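Some structures to go through are shown next.
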Structure P
Amino acid sequence: MSVKITLDLPEETWKKVEKLAQLQGKQPFIFIKEYIERLAKENSHYEEINKKLSNIASKYKGSLEKWNREDLYD
């Protein structure tokens, strides 16, 4: 399943996107799509870190006051 979006870009920005896409031999919409996908993938590690911190906080009933170094490296 995919989601369609509409972007409102300044004309100067659009011209730069067109040039960058052309340098890579791609259509601008493909260039933008691949960039967004790469950005989302690169930043997915923040979700993993957030889950680990949430688990630690839950273990100590929402407080990280009583933790030791070993608990952080489970």
Structure Q
Amino acid sequence: MLIFDESQELRKLKGYDLLHPIAYAYDNLGIKFIFTGSETGMVYDFLKLDDAKYPLYGRAYTEALYNLCLRKLHWNS
């Protein structure tokens, strides 16, 4: 398992194609990935899970959303 925290930062690696190696590792090596980030939309933009032109399209994934505001509210009560 590989975990990328603040994975929206991966978009800054201009000239590097990470999606093909990630898809290969997922399909052929059985490696699972966790992508986290404070900019959720940017993470989706990077992974391009819904775009048939990109290598991660059609792969199974699970989404877990965490509301930071609720956590802060709970800690302050």
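Since every read-out is calculated from the coordinates, none of them should be taken as a lab result. In this text the structure is predicted, and so the values were computed from the model without any measurement. Cβ atoms are built from the backbone, for glycine too; each structure is taken alone.
Before moving on, here are some points about what is shown:
- Identity of the structure behind 1.8 (criterion: distance in nm of label points 7 Å out along Cα→Cβ at positions 27 and 51, calculated), options P, Q: Q
- When distance in nm of label points 7 Å out along Cα→Cβ at positions 11 and 59 is computed across structures P, Q, the figure 1.8 traces back to Q.
- Each of P, Q could give P(r) over Cα pairs in 5 Å bins from 0, in percent, but the derived value 3, 12, 15, 14, 10, 8, 7, 8, 8, 10, 4, 0 comes from P.
- Read-out helix-only ellipticity at 222 nm (-39500 (n - 2.57) for each DSSP H run of 4 or more, over all residues; to 500), computed value -10000, structure in P, Q: Q
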